[in-house]
Structure P
Amino acid sequence: MKTKSCTALLIALMNCGSTLPLIAYAETNAADAPKEVIVVGQKNAPITVVPRGLSVSLGHDQFDAINAVNVEDLMKYAPNFYVRKRFVGDDNAVVALRGANTVQSARTLVLVDGYVVSNFLGNRYDYAPKWNVVGPAEVRQFDIVYVPYSARYGGNSMGGVVSITTEAPKKNDMYGSVQAFTMPFKEYGFDESFSGYSVEGGLNYKARESGWSARASFRHFENTGQSMTYNLLTKSSAPGTYTPVTGAYVDDSLATPVFGAASPVDVVQDQARLRVGYAWDNGWKADALVMLWQTAQDLNDPRSWLVDAAGSTVLPTAAGAKVRFSGVNYTAKGVTYSGMDRLETLMGLRLSGNWQGWDITGNLSHYDIGKWDNRTSLDMVSAGGQRTLYNHPGWWTFDGTIEQTFGRHDLAFGVTSNLYQTDASTYNTSNWRTAADPVFASRTMGKTSITGIFAEDAIDLGRAVLTLGGRYDDWRAFDGGISNGGALQYYPDRHDSAFSPKASLQGDVGPYNLQLSLGTATRFPTVGELFQGKINAGQTEIDPTSFDPNLKPEVSHDISLIARRRFDRLTLTASLFDQSIDDAIFSYQGILDDGTVVSRYQNIDRMNQSGVELIFESRDLLIDGLTIEASGSWMDARTDKNSTAPSSEGVQFPRIPKWRSNGNLRYAFTPKLKASIGWRYGSRPNSDLFGLVRGDAYGYQTEYFFLDTRISYDLTKATQISLGIDNLNNDQAYVSHPMPQRSFMLELKYRN
């Protein structure tokens with residue numbers, strides 16, 4: 001929606017604010033007016049984020065029907081929702097709500113117990129939220145709000161807000177779970193099973209005669225995930241001797257045969273978490289959190305399926321092994337070894353209470369990646385390689401809110417602030433495993449900070465509530481630099497600001513509960529988007545086709561209309577939405593219309609997405625004990641205007657499907673024996689900005705349809721055993737990388 005249209009609707013909303021209650025009053029007396037907000041999902045606990053726009057809350061009723069190995073699995077059946085999880089233990093599990101695609105990680109704000117775990121150091125697949133701050137066994141509820149209709153949240157909530165809340169200590173007790181999982185995988189040269197396990201547990205302490213409480217938890221996780229990358233032969237006309245080979249795989253969907261693959265991913269993770277709280281008699285509470293997360297990933301088993309006439313495996317080199325397959329000359333290259341070691345910490349402090357009638361909350365947290373060491377070989381033959389060391393990348397965040405009710409007005413004011421910083425250096429080494437003889441190759445660095453203030457007023461109009469709010473953000477980008485061995489070159493500092501108005505009106509009209517919300521959001525560029533430039537080989541100047549430190553912020557204009565109606569045993573919810581984004585930031589690779597070849601983030605003048613979501617919720621509708629939660633959505637996401645590449649205009653935006661459907665059917669055979677069936681579906685999206693890359697094979701964004709099932713039995717009141725199968729139908733789908741095939745999980749858990 002254009003800015004003028006959004007403004008006109010905002011004015012219309014304000015004008016009708018006093019009219020809607022009068023319409024509703026004819027149906028029901030205002031004294032009986034319900035104060036319930038529109039939230040899809042569980043109703044056993046208040047939602048922890050402001051529910052304006054489509055809002056979903058998930059609790060143990062949903063969790064107990066999900067094969068959840070990683071914490072992000074707990075959201076897998078939410079409406080119009082997708083997590084780009086390539087294998088069990090994947091660090092790059094990016095959230096995609098509605099039309100925020102699977103490489104736009106900076107458009108979703110993720111919180112754990114109020115602390116920010118979103119990785120806004122960049123905006124692509126490898127800047128996913130830090131899900132492993134928490135284990136799945138200690139989560140109390142997941143709350144999701146789609147698109148930014150509350151002034152409390154900054155521009156990074158453009159796609160939505162995800163809030164994870166852990167169980168608070170209520171008594172002295174313990175919990176634990178043990179999981180084992182395996183995935184038979186067959187494709188090209190792979191025909192093997194990849195397996196893993198996890199052990200998770202914790203202790204709760206609640207003092208009887210004082211305000212002290214504590215929770216200590218741990219998790220150990222190991223898994224081997226399937227290869228993420230296949231390697232294709234490259235046709236060659238270079239002179240020289242070509243070795244006749246067999247063993248490559250011809251796939252008509254791909255341009256050339258597949259000859260090898262990156263190593264399966266061996267992942268080991270250890271997490272430790274301590275939460276300590278104190279509650280004073282006057283209602284004030286303090287809560288402190290310390291989290292440690294150690295990750296090791298080894299890719300030490302790469303594959304080459306090429307075999308020469310003597311039966312020996314042909315190993316590709318960095319320059320490319322010259323081979324002849326089926327009468328055609330090729331080079332084989334690109335297969336490497338690699339390893340990663342990382343240690344991360346989160347420290348947070350929260351204080352809340354009431355002073356002079358004002359409810360006050362303050363959060364301060366620091367996320368630090370204290371150790372991050374990546375090592376990669378040049379090829380499968382030589383010992384040389386590269387090592388990348390990071391110098392404490394991470395972020396500081398603070399948010400403070402004060403709230404009080406004055407008559408019909410619920411007023412809220414607040415301030416938020418963050419600082420994101422990164423610094424990475426790469427070295428060439430004579431031995432990639434030991435990092436011997438390091439020679440400096442390059443360095444990139446930079447910082448961004450945002451300070452914002454907001455105000456909101458929720459006005460009780462009787463049968464409706466009108467909420468008006470505004471947010472002002474001040475942004476800086478500074479200390480950005482790059483070096484290829486010479487003097488460090490600095491980017492110019494940047495400074496910008498934005499004001500984002502919000503409005504929402506909710507009330508009842510007859511049997512319908514309605515909500516109309518409007519808002520704008522401004523997302524400023526991240527460190528990675530601004531300061532990722534490369535220096536031309538052999539030159540001292542930054543390659544202008546590799547970066548754009550003058551990126552504009554992307555600005556969205558949003559409108560949402562939600563209607564809900566309750567029947568005896570079911571609830572139907574419909575959501576209409578439209579989002580227009582000016583200067584959308586997109587990671588672009590290709591040739592511009594003027595012939596310039598670029599590989600960088602750049603602004604797209606305008607993209608638009610609109611759609612409808614239908615959500616069905618029922619309990620005991622046809623059979624006692626049967627619960628159904630299902631959703632279907634249709635979206636039209638297109639590039640409206642792109643002055644640098646006009647041929648992309650009118651084309652479906654990459655990685656956003658037109659159709660999605662998620663759902664879960666749960667049935668209790670007895671109070672102890674329960675079973676569920678879930679599904680996840682997404683139609684085939686475009687893989688590129690111009691709509692020219694579409695396929696159903698490795699390297700493409702493909703359609704997917706996964707059927708999941710789970711059966712559980714309560715051995716005791718506190719102990720449960722379950723068996724689950726994800727992707728029961730063994731659909732072979734891809735997000736460029738191969739997705740998991742049929743996977744089995746056995747779980748034993750104790751929860752007092």
Structure Q
Amino acid sequence: MSQQRWVRLSTEKSVSTVYVLGTELSLDVCGSAPAGATNFQVQKSLGVNCAIQEANVSKSPSQVLRWPLDVRVEVVVTMNKSSWRVNDGKVTILYYKANEEAPLATAVLQLTCVEISLDTDFLRTGTVTKSIADKREWTWGPEGKGAVLLVNCDRDWSQTLGLDCEEENVESEEDLKDMSVMILTTRGPADIFKKHQLVLHVSASENDKVRVFHAQEGREVSHYKAVLGPRSASYEVKGVRDQEMVFYVEGLAFPDVDFSGLVPFHVTLLESPSKKCLETPVFSDSVVFRVAPWIMTPNTLPPRRVYVCSISDSDEFVDDVKELAESRGYNYLVEAVEELQRGSEEPAVVADVCRLVRRTNDRDFVAAVNKLARQSKNTDFVSAVKELAYKAGCALTVCEGEKNQGDRWIQDEMEIGYVQAPHKGFPVVFDSPRNRELKDFPFKDVLGPDFGYVQREPATDQAASQLDSFGNLEVSPPVAVRGKQYPLGRILIGSYISRAENREMFKGVRDFLYAQKVQSPVELDSDWLAVGHVDEFLTFVPAPDQKGFRLLLASPSACYKLLKQKEQQGYGDALMFEGKLERDHQVQIKTILADQDFKSSNEYFQKCIDWNRGILKEELGLTEEDIIDIPQLFMADDPAGRAVAYFPDLVNMLVLEKHLGIPKPFGPIINRQCCLEKEVRRLLEPLGLSCTFIDDYKAYHQKHGEVHCGTNVCRKPSSFKWWDMTLP
């Protein structure tokens with residue numbers, strides 16, 4: 001429906017007004033009628049259209065010569081093109097008494113047609129759509145309409161210290177490409193725009209969520225100035241005759257608990273009857289943007305880049321060296337090493353100790369220490385991840401020691417998703433609130449050109465818990481649940497169900513995730529785990545069938561079944577951790593099966609996993625055929641009885657399409673093969689998956705983490721466009 005404006009007429013003097021192309025003027029015929037008048041006639045000039053509406057039926061004035069003066073009879077005026085000069089259109093209303101030929105009075109309306117249109121990529125094609133249709137609504141779905149806005153949260157300009165959206169200037173051409181275009185079109189006589197104000201504005205409650213740039217002179221980057229944003233909610237547009245003015249719009253904030261993501265912009269034409277009066281609106285046009293949500297990527301999407309930390313455990317190394325020196329009678333060396341520990345920076349300790357050891361000229365001792373130095377680093381782990389990334393055809397970034405400061409848990413520090421608009425998209429790293437030694441890495445090393453950044457921080461009086469780490473944040477592949485489609489999957493958050501002491505993810509992060517709307521979160525019970533992360537008991541892997549994936553769940557029951565089977569086959573004496581731990585720490589299959597306390601604990605842990613199994617089946621629309629139980633045992637690790645993995649946690653894996661980097665479990669060797677590895681291959685290789693078992697025992701498992709905890713992945717975005725979703 002066209003925008004309609006009520007216009008009062010006068011029989012004492014002609015009335016002049018502006019008509020805006022695409023609108024309607026409804027004339028107050030009855031209000032200006034003189035006493036005694038009973039009917040009226042309409043006359044119009046060339047280029048003016050008049051329609052008489054009576055009882056919801058529209059007729060031309062030529063169809064009936066005179067019309068009764070009745071409030072139910074409406075005169076609607078339109079024009080087809082903008083005027084060349086002021087008042088070049090005219091409508092005349094002639095009033096008559098009953099049965100008289102001469103008009104009793106005349107009311108003249110002079111019209112000047114102007115074109116004013118505010119346009120965006122309304123149809124989401126990647127280019128601005130010129131349209132006079134109603135642009136005030138933003139709708140979801142394949143047939144939906146409305147423009148999309150990106151939060152300009154990357155750093156295209158190397159000299160910028162923060163995010164691009166924190167700068168009040170446009171710093172580069174690349175910066176402009178991240179923004180959405182909004183075009184203001186104006187046509188009509190110059191005198192009209194001199195006597196009226198044209199104002200571009202946004203609600204004062206939303207001006208801190210966006211910024212609008214406009215070139216003041218030329219189109220060089222330096223000429224673009226911020227005209228709307230946190231400093232101003234309105235902008236008077238000058239010199240607007242017959243031109244298309246291009247504005248660039250950037251988002252400053254993601255959807256959140258206090259921000260729906262919708263931002264309407266308005267352009268309003270104002271007239272001032274006199275200097276003593278405030279301006280009154282003549283016309284207003286509006287467009288609506290929705291800020292693009294932050295979207296997580298599931299394991300089924302192809303990888304672009306893998307991240308891993310190169311770490312050196314200097315404390316462990318130094319302790320081992322001192323123990324070895326004491327066994328060889330080098331007590332003076334022990335004292336020297338302790339002195340180094342007190343006075344040397346941590347990254348230098350290993351090198352300094354090795355130099356001291358070389359001075360002994362004891363070749364066997366030097367060789368033993370060099371071996372310890374190699375073992376204290378995760379070099380083999382990094383090499384294995386590098387080889388897997390190469391097989392998967394993706395890049396690798398190694399975060400070196402000076403950047404990670406010994407913090408190896410790069411999965412916990414960040415989650416890499418993306419934002420997308422029809423004209424542009426780029427990955428965005430979500431920085432977790434855990435803020436340990438890796439806390440600067442996402443901002444300093446991941447943020448960059450076309451790579452954005454977002455974070456949510458707890459209040460200064462709040463401390464982040466284990467559940468705030470992003471190993472506790474996963475997302476499913478696309479699913480359908482009870483007729484509802486989730487083409488971008490559903491976010492999985494570890495929380496608690498009901499315990500005397502419980503933990504949950506920081507509210508600011510949870511609110512942020514829910515506010516993105518497109519990956520409706522599911523909350524699981526992960527508080528039964530000592531670390532408390534969902535990636536300790538589940539993951540998703542690709543599958544070649546219509547479903548497209550399988551859910552892998554850690555399963556103590558499946559592990560006991562496998563071990564019992566091996567015992568019945570005569571392998572009860574086979575050892576766990578053979579070749580990895582000292583003989584007195586290796587455990588026979590029959591010993592594990594005979595330990596009733598251990599079995600009882602794992603029965604409890606299985607119940608916790610089964611509870612989550614039920615939630616996942618219901619909330620992701622899964623059947624038992626979609627789930628694979630991966631053998632795994634846990635053991636109680638704290639006074640509350642919370643669990644950690646007994647052997648390296650097999651589901652805590654790195655998924656790079658068909659290439660899986662799985663923690664090497666060091667299970668019982670039967671016929672020269674680890675029976676746990678063999679079982680995992682049996683379960684996963686029929687899906688076309690390639691299983692690579694990575695030794696993470698010392699560097700990660702003994703510190704209550706695994707391969708997934710020590711890696712991170714930037715993946716390609718989904719081919720599905722989030723705005724095509726149908727939301728309830």
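Given a value of -0.38, -0.69, -1.10 for log10 I(q)/I(0) by the Debye sum over Cα atoms at q = 0.06, 0.08, 0.10 Å⁻¹, point me to the structure among P, Q it was derived from.
Only one of P, Q returns -0.38, -0.69, -1.10 for log10 I(q)/I(0) by the Debye sum over Cα atoms at q = 0.06, 0.08, 0.10 Å⁻¹, namely P.
Out of P, Q, which has the highest value for percent of Cα pairs over 34 Å apart, for residues 260-563 alone?
Going through P, Q one by one, percent of Cα pairs over 34 Å apart, for residues 260-563 alone peaks for structure P.
From P, Q, which structure was distance in nm of label points 7 Å out along Cα→Cβ at positions 628 and 716 = 3.8 calculated on?
P
Using the calculated result -6000 for helix-only ellipticity at 222 nm (-39500 (n - 2.57) for each DSSP H run of 4 or more, over all residues; to 500), pick out the matching structure from P, Q.
Source structure for this number: Q.
Tell me which structure, out of P, Q, gives 8.8 once distance in nm of label points 7 Å out along Cα→Cβ at positions 68 and 692 is calculated.
Checking each candidate, the match is Q.
The numbers here are math on the coordinates, done by the rules we state, and not lab data. Quick caveat: nothing in here was measured; it's all calculated off a predicted structure. Cβ atoms are built from the backbone, for glycine too; each structure is taken alone.
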